[in-house]
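The following blocks contain the structures, represented as structure tokens.
Values in this text are rule-based calculations from the coordinates and carry no lab data. Computed from a predicted model, the values in this text were never measured in an experiment.
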Structure P
Amino acid sequence: MNKSFKYLPPNKRKKIVLVCDDIRVHSGVATVAKEIVVHTAHHFNWVNIGGAINHPDQGKVVDLSEATGKEIGIDDAQVKIYCVSGYGKEEEVRQVLDIEQPDAVMLFTDPRYFGHIFNMEDDIRKKCPIAYINIWDDYPAPRYNQAFYESCDLLMGISKQTKNINELVLADCDNSNRVFKYIPHGLNHEHYFPIRKDHEDYKNMRIFRNSVFNGDDVDFCLFFNSRNIRRKQIPDTMLAFRHFLDQLPRTQADRCRLILHTEVVTDHGTDLEQVREYLFEEKYPKACVFSINKLDRKHLNYLYNIADAQVLLTSNEGWGLTITEAILAGTPIIANVTGGMQDQMRFVDDEGKWFEPTPEVPSNHRGTYKKHGKWAFPVYPTSRSIQGSPPTPYIYDDRCRWEDAAERYMELYKMSKEERDERGLAGREWAISDEAGFTAKHQGQRVLEAFDELFKVWKPREDFEIVNATENKSKVLNHKLIY
């Protein structure tokens with residue numbers, strides 16, 4: 001850590017209370033939150049109200065200052081965790097805020113988990129601002145989230161789409177002291193990286209590859225890595241692979257594999273073994289490989305490097321962290337054009353710029369722009385239906401055709417290994433660049449700058465406010481449906 005780079009001594013730092021998953025666990029939220037803490041601990045002091053389901057350390061306070069300091073090379077980091085079940089009860093949160101007296105509160109996950117905190121926002125914002133690093137999977141812009149967003153002084157959208165949604169939902173509110181920022185997910189690019197023939201770990205990766213394929217000769221491999229839940233469209237991923245294999249000569253088809261790193265059976269998804277048996281058992285019994293054991297980062301990086309492409313056809317996806325991991329590993333991606341996954345494909349608008357959503361063109365899921373990064377193989381959704389539930393009354397479900405996915409599989413298959421590698425490396429080069437900045441270092445710097453801007457403009461809430469009871473804030477759609 002370069003101490004001259006916005007380093008502050010502990011007594012000069014702002015203190016931020018971060019409410020999210022316990023940053024020691026392995027959820028996606030915890031992984032990203034920990035990277036934010038680690039990469040800003042030289043500038044802020046952090047207190048994590050760290051949640052878990054039935055937290056085994058409920059009520060304990062854990063000091064991570066020394067461990068964090070060692071990781072970033074300073075001896076005065078200040079990081080602690082208050083362990084809570086869920087995201088804490090209102091009285092637990094109030095107690096932490098009374099003890100710590102923070103300069104800001106930061107929230108990170110779905111807003112419906114923070115109802116108890118949003119109910120306290122008037123009291124909190126008289127003393128310090130509320131920041132929210134947030135994501136929303138799809139349009140129409142969720143006006144039902146307006147009260148949540150309006151309770152925040154800093155809205156950090158993980159995707160370009162989310163930032164646009166934040167601005168659309170709050171378009172008729174007073175935003176004079178509110179800060180909107182685009183802060184994409186960032187991962188440690190030293191954990192996910194390409195392993196080619198000249199790499200010192202190449203031999204070990206080949207040994208691992210041989211064990212995955214049980215010694216079989218494999219020429220082409222696709223990789224899926226996510227949860228077994230319905231919106232991930234895993235059966236479509238498998239069906240597309242079967243269709244792809246059917247178009248190859250049998251000798252070539254027998255040397256192709258689809259690796260599924262996921263649960264085989266869940267109530268939130270389906271029985272993937274039954275799907276595998278139905279689609280593959282008779283003709284291609286070895287085509288589908290399940291990876292069900294939890295892997296450390298080293299072996300997960302091996303799988304990304306073994307694969308010729310990472311596949312994610314999910315119909316709703318706020319970001320898609322596994323395709324970020326794949327890109328950083330130098331692996332091409334095949335993905336549905338929805339949510340934050342479009343950011344990672346780097347679509348280009350008519351002016352040659354990285355696509356920026358607007359009320360006129362809020363998303364590229366209709367295929368308005370076709371030019372994209374060479375590492376990306378997009379599958380455009382052909383069905384955009386509105387789904388909903390009482391807490392989330394309306395949201396698009398963007399479904400792509402499995403036949404279209406199979407075409408992208410074939411497109412990659414017909415390329416040489418050298419071309420696939422070259423495209424994948426181009427993706428990594430862009431991902432770690434200042435433009436994309438999908439690294440933990442870039443993410444930390446962006447969060448740091450966003451908070452510094454917030455502290456310059458933030459004003460405490462008044463002790464009371466006058467509300468016009470006849471005022472009716474608009475709840476009408478304020479972006480185009482056809483674009």
Structure Q
Amino acid sequence: MRGPVHTVPANAVTFIADRTFVDAHGTRTSQQQIFDTVMAMIDGAQDYILIDMFLFNDFLGTQTQSYRALSAELTAHLIAQQRAHPDMTIIFITDPINTVYGGARSPFLERLTRAGVQVIITDLTRLRDSNPAYSAFWRTFVQWWGNSTQGGHLPHLMDARAGRITLRSYLAALNFKANHRKVIVADYTRADGTRGMHTLITSANPHDGSSAHSNVALKVDELLWRDVVASERAVARFSGADFAEPEMIDDRVREEVRADGDTVRVQLLTEGAIKEALIKNITTLTAGDTLDMMMFYLADRDVMHALTEALARGVQMRVILDPNKDAFGRKKNGVPNRQVAAQLHAHPSGHARVRWCDTHGEQCHSKMVIMRRATGETALLLGSANLTRRNIGDYNMETDVLVRSRRPVACMRDAQQFFDEQWHNDGARRYTRAYEAYKDERIGMRLLYRIMEATGMSSF
């Protein structure tokens with residue numbers, strides 16, 4: 001989906017971030033804002049809540065504890081609001097990974113259903129096959145078996161503490177498909193007492209094992225919500241369900257922000273439209289312009305080509321990447337980020353600088369690109385999408401928001417400040433490390449990355 005461009009007052013858009021860093025005493029510290037905002041949106045709603053979240057469970061991998069029990073906390077807030085307002089509509093869309101593809105029960109989804117929340121599990125079979133060499137076999141011979149929460153004999157895929165699951169869960173997981181979106185729409189009370197709608201789009205999951213990750217989000221008041229509802233109804237319909245739009249909502253911006261002369265343009269983008277918009281914006285950058293990126297996975301070859309072409313034109317680039325070494329207590333091999341980092345670092349222009357998030361078990365899970373022209377015009381893109389073939393090639397489902405402004409405004413300044421403090425390790429906090437800390441310039445690993453990206457035989 002490529003939504004219409006909405007012009008809204010600049011202070012109707014708010015940048016929000018979760019930070020994890022090592023403090024001056026060597027202690028890992030997390031400062032959470034995103035789900036505090038989500039809970040406040042839920043608590044302020046009276047009529048309508050629509051949520052689509054990828055990971056919604058307490059699975060910890062091989063970890064023994066989490067920073068925050070987000071799945072139980074979100075469940076409690078939704079149920080409390082449903083009970084306080086029995087006639088309100090709450091829709092919760094999610095991915096079957098939370099039931100291990102039908103092989104395990106989800107106590108959180110079951111509690112929501114009992115409370116009257118409409119729970120919709122995305123039908124991943126309707127998505128294109130990103131791993132076709134395997135999925136062709138699975139579609140022909142395996143999917144007809146269904147799945148069961150009884151009689152499993154294999155270790156749990158995502159939690160060493162949990163019970164056994166079936167082989168069918170493993171076989172379904174190898175399709176590497178996901179509804180990877182992270183978005184909430186809720187009504188709220190305007191200053192004049194009328195009801196409005198606001199939207200939050202983020203890279204963060206309500207997942208206990210992910211609760212210490214760094215993440216970013218944007219909250220947009222009014223207008224954008226209709227585009228989100230339209231995109232989510234498409235998901236519901238191809239998953240065998242449907243839901244109604246909220247009634248009696250007057251689309252307008254809040255009275256208290258109308259006096260602000262600054263405006264920004266916001267646009268909802270999903271799946272392949274994210275890639276098209278990103279590349280279009282990159283290709284317009286020239287010498288004197290800058291691009292700052294913070295990304296959990298960077299791998300897509302078309303995006304990499306656009307980045308290297310921009311470097312050749314003289315665009316100054318700073319890139320912060322997750323080192324791809326941690327996954328819920330398990331170790332990873334650094335693919336794909338260490339290989340694309342080597343390509344950017346070695347670019348003959350010398351205009352690319354790369355740093356790594358200094359992670360300690362958690363992940364640098366933000367997905368954000370800031371593109372700034374010498375004139376001050378800025379574009380900010382963030383949301384659920386990693387920059388990989390699977391995420392922005394019309395395979396997995398993703399939701400991002402693109403914000404553009406002609407001059408610096410609060411949300412842009414806040415996003416830039418977030419990036420700069422991570423880059424410079426401001427305030428006696430260590431967020432990032434130099435390129436040399438995790439560089440991997442081996443030809444064999446570069447070849448492995450290219451094969452995995454091209455074939456879809458990978459988890460990124």
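Suppose you compute volume of the Cα convex hull per residue in Å³ for every structure in P, Q: which one lands on 138? The partial results should precede the final answer.
Details: P: 161; Q: 138.
This figure was derived from Q.
Taking relative contact order in percent (Cα under 8 Å, 6 or more apart) as the criterion, which structure among P, Q has the greatest value? Walk me through the numbers before you get to the answer.
On the way: P: 16; Q: 21.
Once relative contact order in percent (Cα under 8 Å, 6 or more apart) is worked out for each structure, Q has the highest.
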